[in-house]
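Any read-out appearing in this document is the output of simple, stated calculations on the displayed coordinates, not a laboratory observation. None of the values given here were measured: they were computed from a predicted structure. Cβ atoms are built from the backbone, for glycine too; each structure is taken alone.
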Structure P
């Protein structure tokens, strides 16, 4: 009988979370030094918001956003061009068995949160929320 391939768990394990934080802190340090010589990254201030590790800790999805004006997708593309260089530098900074392959992705969570805040601030939504609060207190 053939064995079914196991799926990765939906939630990250403690090991994945710990390794992701180690890598995030090391990347922040490396990016703050400004070792990359890419013109697109020359004066960019970069926020590394999250690092998600694969179950075998060999691949890291790094979510980045510019601090201030800038295009997150262009920033991620520029960082992906220098990913092998950063991986080499990262290997010297961290004490993990393997240095993971880095894949940079644009982090749009700040824009999404801002959009949700704008939606919740609308007068129609405020009115409905107030009506719900009044309805709950009368019961």
Structure Q
């Protein structure tokens, strides 16, 4: 999904608008009820899933062009792609993907609610803490 932002302008030039706008068709998958996930191309780009969520919701290139407007998804759907659907893709949905009794407590604490901020600000949200198996493994210093 980050291809849209990082290389979308190049894709437009090389592939033309029709093909470039169809890259990472998350909106079409969501509309058809197909579970999908997002990935990172680290170390090509930094591993930042909130940026990827921002890319899926906004589909804006570096030059500010919207690439594949109909393939955008809402924030909740993008978050599900990196949580619930990711666990499903790895056959780990009984242990991961949501917070529920009996599941591993893998989570992040964010400085803002991604469902409440303007969608343009999603990539500016900071991770304050990361928990793995119910244990804090990262705490941002104040």
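Computing volume of the Cα convex hull per residue in Å³ gives 205 for which of P, Q? Structure P accounts for this read-out. In this comparison of P, Q, the computed figure 56 for percent of Cα pairs over 15 Å apart, for residues 79-118 alone is attributed to P. helix-only ellipticity at 222 nm (-39500 (n - 2.57) for each DSSP H run of 4 or more, over all residues; to 500) computed as -8500: which structure among P, Q? Computed on structure Q. Structures P, Q were shown, and distance in nm of label points 7 Å out along Cα→Cβ at positions 15 and 87 at 2.1 was computed from P.
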